[in-house]
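Values in this text are rule-based calculations from the coordinates and carry no lab data. As the structure is a prediction and not an experimental result, all values here were calculated from the model. Cβ atoms are built from the backbone, for glycine too; each structure is taken alone.
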Structure 1
Amino acid sequence: MNVVWPSRIATHAEVWRVLDLSGLTNSPRESRNYVRAGFVFLNNEPIRSISDQMEIGKDYRLELRFPNGVIQGTVIRLVTPTYYKPRLNQPDTAYRK
């Protein structure tokens, strides 16, 4: 799954915000709460801090592991937004009166 990080100049993204953008959680508040509770794992490593970051352009396995044994996970690639080439300055057809 490609997750678009909204900044073109950023090189890293916060894990809790990527959780929300990927759709694994329903809100940023829920994402922060899951990180604080210790339910979030990135490449099988637990994420304990809100300030933990991911590098943009790499593939990651992001999982939510709940105490009752339920695991929700997906492979995520962070990408920057694509911008289309600018419009041409001249019109497509010549204006004829």
Structure 2
Amino acid sequence: MAIVVEEEKRETNWVAILTAAIVIVVLFAGSYFLFFKKPELIEIVVPKRLEDLSKISKVTFDPQLVIDAPAFKLLKQYDVPTTLPTPGRNNPFRPF
């Protein structure tokens, strides 16, 4: 007589499989939309003030014209140049 030994079949945990599948799909979809899909361009009407600023930003500046101006030559310097004291003591080995 033969003895038939069968292993018990474990029940499939469908909730865990479904949860894992959903997590994998969300990760792939999120990475696709984050890294690979081109964003749609949003059309914005530029206010008049910004158009004026773009014109100002294209202006060139020549410092030599400012230095050669007669108004710049009439300016006087009224401040006194400051001298910074030397840090520390003259003789660091001398006691206080």
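Among the shown structures 1, 2, from which was the value 2.6 of distance in nm of label points 7 Å out along Cα→Cβ at positions 27 and 51 calculated? Write out the running numbers ahead of the final one.
Numbers: 1: 2.6; 2: 5.1.
Only one of 1, 2 returns 2.6 for distance in nm of label points 7 Å out along Cα→Cβ at positions 27 and 51, namely 1.
For FRET efficiency 1/(1 + (r/R0)^6) of positions 19 and 35 (r between Cβ atoms, R0 = 25 Å, to 0.05), which of 1, 2 scores largest?
Going through 1, 2 one by one, FRET efficiency 1/(1 + (r/R0)^6) of positions 19 and 35 (r between Cβ atoms, R0 = 25 Å, to 0.05) peaks for structure 1.
Distance in nm of label points 7 Å out along Cα→Cβ at positions 3 and 75 was computed and gave 1.6; which structure, 1, 2, did it come from?
Derived from the structure labelled 1.
If distance in nm of label points 7 Å out along Cα→Cβ at positions 11 and 67 comes out at 4.0 when worked out from the coordinates, which of 1, 2 was used?
On the way: 1: 4.0; 2: 9.0.
Considering all the candidates, the number was obtained from 1.
Which of the displayed structures (1, 2) returns the greatest value of distance in nm of label points 7 Å out along Cα→Cβ at positions 59 and 83 on calculation?
Once distance in nm of label points 7 Å out along Cα→Cβ at positions 59 and 83 is tallied for 1, 2, the winner is 2.
Assuming -11000 is helix-only ellipticity at 222 nm (-39500 (n - 2.57) for each DSSP H run of 4 or more, over all residues; to 500) as calculated from a single structure, say which of 1, 2 it is.
2
From which structure (1, 2) was Cα Rg over 2.2 N^0.38 Å calculated, if the value obtained is 1.52?
Label of the originating structure: 1.
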